[in-house]
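Throughout, read-outs are computed from the coordinates displayed, never taken from laboratory work. Computed from a predicted structure; not experimentally measured. Cβ atoms are built from the backbone, for glycine too; each structure is taken alone.
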Structure P
């Protein structure tokens, strides 16, 4: 049986670039699920201060992160000297719905990542 992922939720408290409705809904749904998860106030601030918790998180094995752009999150961990392991999943609260993020965060270990439905072109 695959190891259960460690779930990490970033509140993005300082940059305020994530829509508050999305981050509030994701947090509420994670809390309501009864699943254990880690929460941090702001990964950007942690990286700027080279917070040792980033090193601990990067070494925990399978990690799923709800934050912002995957490239930015990967860069923050790298900047802090804590590169993320291969297979880390980063969900983007700036561009995905709260329901999509929560569904992906809470899916069982080893379950396939759902493919989003194509978006129809708008005139």
Structure Q
């Protein structure tokens, strides 16, 4: 289903997002589906191809000319204009890198996490 902050065309969602509110900040993350192979997705998720993809769309379905680089450039120009902010490109710190590796090993690669449904 389509929620606030998500984008769809003709009932098919191609931008999904989630937010987490903290006392003094907001974490926003999202995904933009540039292209999709429904058959492969259904196979990977063990879903019935007939009805599992009705609400899923991709930008390529409507404009196949948009590339990942076009999208990155457009967003990096749009965010500062829309929100009055300055973006900076930085690599993760060593602490962040180590934390990501730990989370991958201890959480995201576990059977419990990947097969919880």
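Here are the numbers for this structure:
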item	result
Which of P, Q leads on mean projected area of the Cα convex hull in nm², largest value	Q
At a computed 2.3 (distance in nm of label points 7 Å out along Cα→Cβ at positions 50 and 74), which of P, Q	P
Identity of the structure behind 17 (criterion: relative contact order in percent (Cα under 8 Å, 6 or more apart), calculated), options P, Q	Q
log10 I(q)/I(0) by the Debye sum over Cα atoms at q = 0.13, 0.15, 0.30 Å⁻¹, for residues 18-81 alone derived as -0.57, -0.71, -1.21 - corresponding label from P, Q	Q
Answer label among P, Q for the case where distance in nm of label points 7 Å out along Cα→Cβ at positions 2 and 90, calculated from the coordinates, equals 3.7	Q
If Cα Rg over 2.2 N^0.38 Å, for residues 58-97 alone is computed and equals 1.59, the structure in P, Q	Q
Among P, Q, structure where distance in nm of label points 7 Å out along Cα→Cβ at positions 26 and 106 as derived comes to 1.5	P
